[in-house]
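Each reported figure results from applying straightforward, stated rules to the coordinates on display, with no laboratory input. Model, not experiment: these values are computed from the prediction. Cβ atoms are built from the backbone, for glycine too; each structure is taken alone.
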Structure I
Amino acid sequence: MKLRKLYVLTFAITCCHMVAQAQTSADQVLMTVAGKNITKSEFEAIYHKNNNKSASADSKSLQDYLELFINFKLKVREAEELGLDTVAAFKNELEGYRKQLAAPYLTDNEVNDMLLKEAYDRMKKDVRASHILIKCDAAALPKDTLIAFNKAIAARNRILKGEDFSKVARELSEDPSAKDNGGDLGYFTSMQMVYTFETAAFNAETNKVSMPVRTRFGYHIILKTDERPNQGQITVAHIMVKTPQKDAAVKDTSKTDPKAKIDEMYAKIKAGADFAEMAKQFSDDKGSAKKGGELPMFGTGRMVIEFEKAAFALKNDGDMSMPIQTQYGWHIIKRLSKKELGSFDELKPELKAKIGKDSRSQNGKESMIAKIKKQYNFKENLKLRDEFVKVMDTTFFDAKWKHEAAAKLNKDALFSIGEKTYSQKDFAMYLENHQSKRAKTDFTLLVKDMYKEFVNESCLGYEESKLASKYPEFKALLQEYRDGILLFDLTDKNVWSKAVKDTTGLKAFYEENKSKYMWDTRAEATVYKCATEKVAVDVRKMLKDKAKKKYTNDDILKAINKDSQLNLNIETGKYSKGDNDIVDKFEWKKGLSANSTVDKQVVFVDFENIIAPTNKSIAEAKGLITADYQNYLEKQWIASLRNKYQFSVDKAVLSTVK
């Protein structure tokens, strides 16, 4: 549904954007749709934009697009006629998009560029640091903050007097991992820690104990123990043998020993077996197995620590690790290639996205607020703010405070920006509407923090109210999203959701078209993959006695894999043509197939049953049937719109479209 909405919005935005840019003052009217004129230049701009054409228009593609465009305009007109643009849900969604569109205008791009450069410069090296955390809530009372700070100082003093950092960390740190790692966080680079902590760690002197550093988690004592050049990025292949997971949704019923299996594969590769072939045959990571075990390139912090450490320890392309264990299972890793840190331009899009989600993004917003205050002559009366300290009470911490408690505070000049003035009553209403259950704190601190939030939101809101008049492209883009949302909501109502909810209509459509939804011939079959011809002979012998001795496939696996976990692999399923390459190799007839060789294994198939073509049930083909039913409903809907609203095309003008 989200992808469908994105498509609809993209179509609408493209159309509206080109319409907004087109010149209409002295242009020929190409068509009239539902009472609105569309000019030739408007349509040409849209047509060539969507079809990537600069040459003369192809008559068929032109006519096809003309029909799509008319349908689009008719749907938007119908949405307006039905009043969908007045519905609360529509208004809320449009407001959400407006906020997103406004965001780039409400931050200081110069500061953002500085943050990008800073992050990239820091990424040129990895830092290793240990820390001791003394927790302290961001909204803690001053006395509690002081207690936490003093605890951090006391921990620092013990280390300065000669105690081992890790010993003190295990004893005092409130980071649970410190019990095991002594506070050692390992190596990290930019964008992997909260910004304040990152800045302190990167700016610290090696082997010097820092003063307490405040983050949203509390106070940290930081000891930078090492720094090194960025490791770059590495591409590896791996072979994985999964270990059983206690909480896995699908239970592993295999009788194999993961450690024994990985050790056996490692020995075979060391003896000359091809790594990629072994990965294809035996790796439990099916996604990478098809590529000989190859994984996407990664850098520091992208893999679990054991895997990353083993991978970057490989010095040369082609080097292979011994079996190593992670939370996912056992791995053998082979280095394929390595490259150094990418250029700033290469990494800029990724860094920009990360910074947008990081606390450091507040720097750009705060700088923008300062500019807004200066541009619009911001003025405030802090004495009027401080009067709120006397009217606050503990009900605020339970989210039960009422603005009537500040009824006597009714002065209008709390602060002003541009022509807009905010009163004490406005702030009282803000306090009531933005309270939440929280830890108790000092009322003076509370009022200052809430007032700052109120001022910041008001300044940004004021600038946001000016965007449409200051930036025509913002106004046009907002209109584009409006039409796109209307188009989506109405199409969802008349086509997509209707097809899902109208079970009677769906069933009738299926009955009329059931010949379109057929299973091809299918085979119920079991695939046997044998390491050698001898293994294949032994497996066939057991299969011959299967019914008589009541062997199961698990019995066969246990017997054949007694000496090697790699001797035999068995897969059972119901297959159509194209589902399984090995099944497709053989003639589909009941019984055992002949042997064949695939990836240096001897394979054969037991065809247990051949199922003739049959109709798929609604449940078996529901996705396809629903999609076809939606197309049917949309055609009917468009036909009704074309009957309801008048539209016309000037064929003479159309013939001049290029």
Structure II
Amino acid sequence: MKRTRLLLQTLLLLVSAVPVAAQLNDTLPAIIEPSIDHNRVLFRSQLRPLRGVAGAPAPFYTYFWEFGDGRYSFEKEPVHQYKDTGDYNVRLYATNNYDDGKKPPSRLKKIKVGKKALLATNSTPAFFKGTGALEMITNQQPRPGEDMLLLLGYRNRSGNSPVSGSVMLLYNEKEFAQSSFDLAEARTYHQERTIGLDSVLAYAPAEDREEAPAFRERRSLFAANSERGVRVGNKPQLKQFLHQQMATYRKHHIWRVQSVAAGQEQFMFVQLNTLPEMIKDTNAVVTITGLFIPDDPSLEVEQYQLELQIVASHDPNRLQLRNRRLNYRFTGKNRENTYKIQFQNTGKGPAKRVAVTVTIPGMLNPGTVEIVDIKPACTWCDSAYAYQSCFDTVLTKDSIQFIFKNIYLPGTQQEGISDPDSTMGYVRYRLRFNKGMKKLPFTSRASIVFDKNEPIYTNRSVGRFKKGLSPGIVLGYGFIPGKKAVDVLSQQYVVGLTLSEYAAYRQYWQWELYLGKTNTVDTYEGRFRGGDTILNGVGYKVEYRDHYKHQSVLNLEAVPVFFRYNVNSFLVAGAGALVGVELERRTAHTIDTYVQQANGQGLQLIKGKYEPHIESLTKWRGAIFADVQVGLVRHGPAVGGRFLQYISPSHQRLFVYASWKL
């Protein structure tokens, strides 16, 4: 009886511990459960329970299935029919949206198809959204430390003849100090093979061709993309073009593709590891570029650029600023800032109205808004007929509202929806700065309302200015206002260089280096009477001798610590420390000797000069100071004054100067 009771208590303890373990362990991999019926396979999965984020919509998973035969699906429980028998490697990439844990790791599942079908029909999601030969999508936005799948699709859209060429992938932009991705594996299903740049050039056409311009805007599932058709006349031109592309990125990979039939679409599955040391600035935008380089000289080289936003958590509704680090020196009131607000209907039914309200920081002018692109594509409401799908904007002093009316945007949980792209939309727009903008971060955030549901809030997108460097020149004059210390020369003319942050708004640090030279200072050392001397063999009686000392100093002074605060655009105050050394101190002595002439008719002056004594790097000193400056203190000319307290030897000095910050 006691044993039975002890066993029951142990079982109850284990059962109660299971949910806790499941709740805490967010590293459980995705478990794939296939149900195989001849060549037809139903795929299901087991994933860890989701943990919702307070205040966010209900968490959910998005799915990307790779079936191991070059096909894929976004459905939760897809059915796939294999054309041939054999072993297939199936992978599931599940992404946890609005969840506070880690993404479930993907795991390989091998399945065996034993019977061959005469006909296999599958409803593959529509991949190509534009008219180009190359496109790319990812299963998620990059999150540091998570694996990510890049689906690269290419096709023959040229006509009836097969097309051969090269596909080039470029990643890890040199713009950023850290690398973002590591190419872990590329799974190909159509005899694509890895080649080098020399092999690409070997297939290049030799004859000249006309240059053709083409930049075509397009849309994609996860990013803003652009397609470019470029005519490349010959091998040198192609080499130059490819090197221009490669100059932007650290890494590239090239595949050779052969004999793509007319109308055929083929896919490569590129697994990328997002490196933990990738850019720490979430909401930063990185790009991956793909090139399709055909052998046929009549076809264009096509470029597809995929923009990806680094995220701290997965959220299908987001606000993105394309260039988040601006150079203030080259930013004027007409500088355009390109934003993109992406939204997704995650409900069980379609949305007819979507209202996106974005707050506008004070530095940007809502009246300059320019719509670049929208999805779903609509006409403007002021020109639409009754109940037509249309798009409208409402401007206020500090916000813009974008409204999609009378549209049909399916929900991800809606029955029969297998393509997540159909549930997504976006607004891409530009804004310009106000006149007299300040060098401060500027923050935007959007709220999205589907029909009459509660608003969903996006991330905060923060734009910042690069610090930049501002060199400057200084011309000044220093003097000692009171009694000077022994062996300290009072007057000093100075030329200097400064280095600081460009046009800092409030506080900043500045570094300075000065070269100063005193005028020659004459000091009367005293008079000595009496004595005799002989000149040219004639004896003279010395009445007196006057002794003079002549000194000049060349100084080098550096300011390693100088904190400044811009009170406004015309006044700055600061304090700092200075160290200095005498590069050279030149000391010379002269003696004026007055002697009685031999005929006794008066005094005769005889001047004597000694060789100068030169000392180098012998006297070091330090000082602390306070500084005030007026003028165009952030950028331009200004004048200032500085009070310095020297330590060794102890004395004060005033320094007045004019400066110009470049």
Structure III
Amino acid sequence: MRIQKVGVVGCGLMGSGIAQTAAQGGFLTIVREPTPELLEKGLERIRDFMAKGVERGKMTPERRDEVWARIRGTTDLSDLADCDLIIEAIPEDREAKKALFTELDSLCKPETIFATNTSSFRVAEFAALTRRPHLFAGLHYFFPPVINKLLEVVRAPETAPEVVETLLNFGRMTGKLPILVADSPGFAVNRVFIAWYNESIRMLDEGVANIPTIDAAACEAFGLTMGPFKLINISGVPLAYHAALSLSESVGPFYTPARALRERYESGQLWDLSGEVDPARKPAVADRLLAVVCGVAARVVEEGVVSMEDMDRGTMVGLRWEKGPFALMNDLGWDRVLELMKPIEEKYPGLIPDLLKKQAASGQPWPLRYVRLSVEGPIAAITMSRPEALNALNTQVLNELKDALAQVRANRAVRAVIITGEGDGFIAGADIKEMQALADDPAAIRAFTELGQSVLRDIETLPQPVIAAINGFALGGGLELALACDIRIASSEARLGLPEVGLGIMPGLGGTQRTTRLAGRGVAAELIFTGDLVSAEEAARMGLVNRVVPPGQLMEAARRMAERIASRAPIAVAKAKAAILAAERLPLEEGLAFERERALEVHTTPDRVEGMRAFVEKRPPVFTGEEPEIHPE
């Protein structure tokens, strides 16, 4: 499903940011407000935000003008009739949203996708009012939507799978890190976030600590710069109160707004952040917040709302925590986690779910994975999914990648592979934190390097061709991994380089070897000795990249190429790949002999018979990849 034109209904604080984000992603964007005054106010908000971006050097004037040229304003809802996607971003008024979607349903073309940015209501409730529940989903942005990269893509019970995939891709194309969540009250991240700040306020009610102490303890425990009280002052006490009240009505009394939150809402006053931090009280605050967060996060995953990995990603990206709840539990260890949980279980019976208890009983850490493998027909997609660290390679990621490659190698139905990265980076290199931890252990550094080289060699020697879809930074080990692939397609926004010498090290996963073979000694020397980054276009001129495409077309271009490869005779492709690799290590005469033998092997396959017969009969061939029969003499 292709999205080219986006409609945004509502141009307030959220809607204006959503509209700007869509326009920055390259989409023609129509934003609607019911009156000229509200519309102008919303458009001025977008203009001001982009002007500040130019002042701060975040956006060039040319980029600002390009984005602004894609934004149109209207007061007439019918102007959105031919949009491919409409995002509702009006205030949280149930009846107003119902009326809007009912009207849009009668106005819009049948294939228009509807999405609501609600954070309070069930998506299915609005979908049921339309004749297109299969084209209805949630797109839950986080404030401020231009800056916060998290996007919850909410799948209602009747949302079609292709709509989900289209919206996930839309999120990526607009610079977001989308996570898939089920249609459940509070979705995923707010269930944890609201529990976190509401419990903080309950501790104030109970006299556990004062506001400065609670804020300080929360910042230290979760790696934050703002604690719950300061954060609520910025985002608004009414928003915090109504969010908790809404969850208490739909999920249960655990979310009932704390007494001080209700009083603060009724008074219309902000929190008084003055006072001294009491270091002696911080541990009790941190322990209680950690226990509540981990219990709620496990409950949400147990309910099937979100995966463990996406829950962690949502809290890290959307809430800017240093680590997500499941990674925190793995770091703490089960003895410590159960110690934290005991008083919380007594205070809130039933808060700790069976999922957490069973995992604790197993003694094993949560099985978080950072490499995703999906197979659709003859094409396998491997996604490096650690965007909060720009997909940096550590030992766990390399082992998971090795496992994914082994699955692809064993799957004869797979005929082409795409490797890409989630978020802003393809792969930003090796994980420097892990490398630094291993720095004083030569044996450990050797083991890491050998593991990395073996994984990249697995990529290189897969019988199936591998396409690197380079969507962002490909640095150090990331560029080395891309060079191990057969074909490299890069986004025009990508930046590539081998910056290791700036860290006092050198490429160790094949950078000196594959760069020289692909682009020559001079290019390899310049890249490696200077450590400079180059643009995708310059990398293409150097011979490191096959082609460069706009960001929004990257995965489409990679998939089209993979589909063309997959339509060819798989044995012939695999043998040809082996011969191409042999050319890098064999003298010409030996290489020609190697090629001849592979060509003769291909000549005996059923696919050769089918290919030639189809050519004579002027029809598309149907290749099976069957090996030739061997007849014993």
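Given a value of 50 for percent of Cα pairs over 42 Å apart, calculated from one of I, II, III, which structure does it belong to? The read-out comes from structure II.
Matching task: 20.9 is the computed value of mean count of other Cβ atoms within 10 Å over residues 507-514. Pick the structure from I, II, III. Only one of I, II, III returns 20.9 for mean count of other Cβ atoms within 10 Å over residues 507-514, namely III.
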